[in-house]
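Some structures are shown below for you to check.
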Structure P
């Protein structure tokens, strides 16, 4: 390839707090439009903002989790622009003294395409805290503004231009989402607008140190859209350069249905926003002791959890990756694995059965009626050969529907696995007598017929016979 892509991301993450950034209105998604508002977030003249202490602490926590330097002295600024989503015609943000600077995160694993990525560190320029604008809705030839979102605390995480491909951009977004979720900073639900991103991308000839013309992509509402948009824009810019065109700095939107970008406006510069310190808000000062206290409360991060799952529970790297994609799933599995005799079996059941049923029913794992203790008990029943896997799958739906303990269901339905050698020998003899043709095939060298006979024994025992003992007894009687 003649050109190298230079990619940086601006990720916006809504901070999960009870109230908005500068007023006491609830920070809640899904209410009727313009019902969670007050004179402050509607920009009425004469109102005074009051900073949300919890949002500030979570901004600092985000910086600590991404290796940032935390400013001991910071301030809020006014960013002036005129648009319907901003009632007071300026946004309270941060400009030259943000809370967090000079961080980094490590990329590893795979990209969107599933191809493994080389280990790489992506720099984080800054993380600052601001208020979210209102949400504009466009439908049926009319536009409306919902100010419920206006004033929601919003982190802007600005990366260095260290990414070189769409896969790296995808992996970076995945990592940011993990950190924000595990750090209890945000739920990062992109369908609810809790995480959005803009991509800055330019091309330069391979080997050139100077950056090319930067173009910003907006309206990226999913990781898949971000990946597609970066791949498209690399193609569009390289085609333009090959044709001798001169690229200009501009902001482009992304139409995911059409799979292409479109011009929105020429890019503004920082001075266009006329930043100045907000006169209604005092600077924010942190002491060393306060930063150290926040650092002591940081949670275990996904990379460390995955390594622990592999070391302590004998999981594969793949299993650990799947189980930690959602922090609530990871914590649920961890609780079950600590109680079980066979943690690897617990992992298999969570991945193959529990996550499937949760997905089909759209049930969050925290609302699941199966408790970690009950799944641990189910796998122990299998491990102790009290029941077999077939019976476990039969009772699993009832556990999910009712929350009942598996031992109670097994007892009530008489499903205890039969491991008595005499009883199994009798059922095996009955199956052999009932299937003379298959017995003859087996004795003539067709070993595959054995599985058919195992199935017949299981049918006769109503699934309760111990499969390992059945196989041994069949071979004994047939051979």
Structure Q
């Protein structure tokens, strides 16, 4: 059996099939395999029909024999145990220098573990984020590879051929970093995606419930927004959704049950932010908003007994729509600022050398959060590679300054009308907290010391010195030890 394959792909669901077709379009011979072997023949006789350089394999052994050395095998299977199971199934057939690639949405600690495990056996491993959905997989996704650094030259040509390109022709794929870095960046991407989607939904809700705009009117608003600073894939598809009617001429969006699903990456982002002590509040609120939406029966019951304001909007609707646009833009900046804060802290924790401008470039096309806005983020990190927070950058400072009054007005009016805007609100609260020289944590520390002798630092003493006060005269002078949970 002559080894002809440049790369093999396991997992023939829609993403796997489309990646194979994409690779094949760019001149690569791909070996296709699926655990349910009948799907291999179905793929070859349908989507891959007539493509001689897509080769079907009916066993792991046959698949490996069809590959050129060093062998490159990409897994597009469900995250978790299925990835580990396939790795163990592959191991007896591989040799030193071969490469396994996990292209699913794996949790980054698993990728860290798997990289170490396979490198210990002389093999190479990549955990890569692939974003853009089925259309992206077919015609150009954003790809975020991390893992064994020695593996990057083996796949660079393939990945950069099949990925999306920026308007300037730059590939939306570059090496992210060691072990779990690629999957961490993809996880953060998905967390920001949660935030972006929630912000857009809140803008929609304020316009629909607060202003009484029709879907057609909102279609026109989003179409206009997509021509300016908010130009992005998610604004574009929101426009399309609001303009879509079924065969009966009825608008589909109004027929969709208001309970949102999630697959876990937003939760992972939030949990990681708590582990690292980084206040990624907007993504957290977006996750919780989905959780609240799932409580449909409870909300229906509560709506019959819990009352809110009956305030109706009075004023210039067009001007208020502009306030909403600016609130959306400012909140979006906070979301990305928090995401990059999180990646910076993770890089310290896991000893990754992340290129933040490069990450913005990778997200510039192909992925779900792709937008013109990301070009400004890359420019910010080009100006200052050590930029601590996007809010400090001169461009984003200027945008926030321009949007701030509208942002506050939109949030205040939504609260007055009883329209929930948790993501808008937490974004503004974070901004106000981040710009505050002094927060009320001094009182919080006094409370902790009062009931638990947890100690505090003083503004008139060097940092690192801790003090305890016997607040009642009965508590004693012994303080608790210092630690962070």
Structure R
């Protein structure tokens, strides 16, 4: 760890390292949003069912969620640099596979592999920030991280619309995946040159049984949400989900057994007894349960319900994402003075933005992309107030030695929330859309969003009272 310490002292170099890892986070974020814009086109060309549409997004998140703790732990064992580079390389290769997919099922499998490789790459980003910026520069570093999240959203929405519309070289939607390949090559080259090497910890190894059990449990718990509608929510669907709950409970017991035998559990069990950290993870789950699913249903609503072309639909979100960036810049300063209160304010502002959106759609028969973009800026500013300070607040109690495990648990929780939200809210949206209308389906999705974010704000309020 002496090399990390020396890097911390070398202020110039650590900011270059920050640039490298947030570039990978940027690529990961772009991929999430660029696919949303292309989903209707993908569905039409591959003749994908609604369940397959959800699965293209959710299976990626499930793979990431079930393996991100493993990725974080691998970073602790083998060093963030080695695992980070392996993750970026894998993400680039699997992105190429996604772009070459010839059917809905093949794309789903490729997205599963892509999510798995992202689970190696992304935990090293927060772990690196946590290790390199434990001084006064921490708020600035996490502020940059939040800005990158917003720029990734803007770039993803815009680039997705542009690539699908231009149909470069006849590639159509496939170009949204191919774009990751050259980006990955550049990031790997920079990481090999600049990132510090952390030596492997002697006598440590991966908890393989724990990784397998966690993967099986989360897959059983979330997977049935994707195809429950197609299976008419039969008894077998609920049985598999119940089995997932039982497997997750067994996973915790298994990890305690590993610890008693002197092994290295997949998760840091001391974090489970950290009340502030666990409350933070609960807030994270409910917050992310709502957010990514909103972009999915809003994109489909605009293209199907309002007949807005892909390029214009993507551009609708650009002002939102740029407002997110502005709010991220403000959030660091506000968080230093107001603590977790700024997170609660951000949640409330997002709800106000949704209320304004629903009101406008109800009053204006055919809202233009410009009107939608202006209203969604309120939502984007609220989201920007929450996103970067949330990760910093939740990870603030984690010791540097557990940075990888803590960031892995944080990443798992965000993606479990994202996957569960896409599956659950997406299922409600598609069911109501087919039975009634896209407008009513959007209203139902917004109502679920408000409920979820309100619950998140409650947990954040508990965190605030505990730290007062």
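Have a look at P, Q, R and say which one yields -0.40, -0.81 for log10 I(q)/I(0) by the Debye sum over Cα atoms at q = 0.09, 0.14 Å⁻¹, for residues 138-265 alone, as calculated. Only one of P, Q, R returns -0.40, -0.81 for log10 I(q)/I(0) by the Debye sum over Cα atoms at q = 0.09, 0.14 Å⁻¹, for residues 138-265 alone, namely Q.
When helix-only ellipticity at 222 nm (-39500 (n - 2.57) for each DSSP H run of 4 or more, over all residues; to 500) is computed for each of P, Q, R, the one that comes out at -12000 is P.
Computing semi-axes √(5λ) of the Cα gyration tensor in Å across structures P, Q, R gives 43, 32, 21 for structure Q.
Values quoted throughout were computed directly from the atomic coordinates according to the rules given, and no laboratory measurement underlies them. For clarity, every value in this text was computed on a predicted model and none was experimentally measured.
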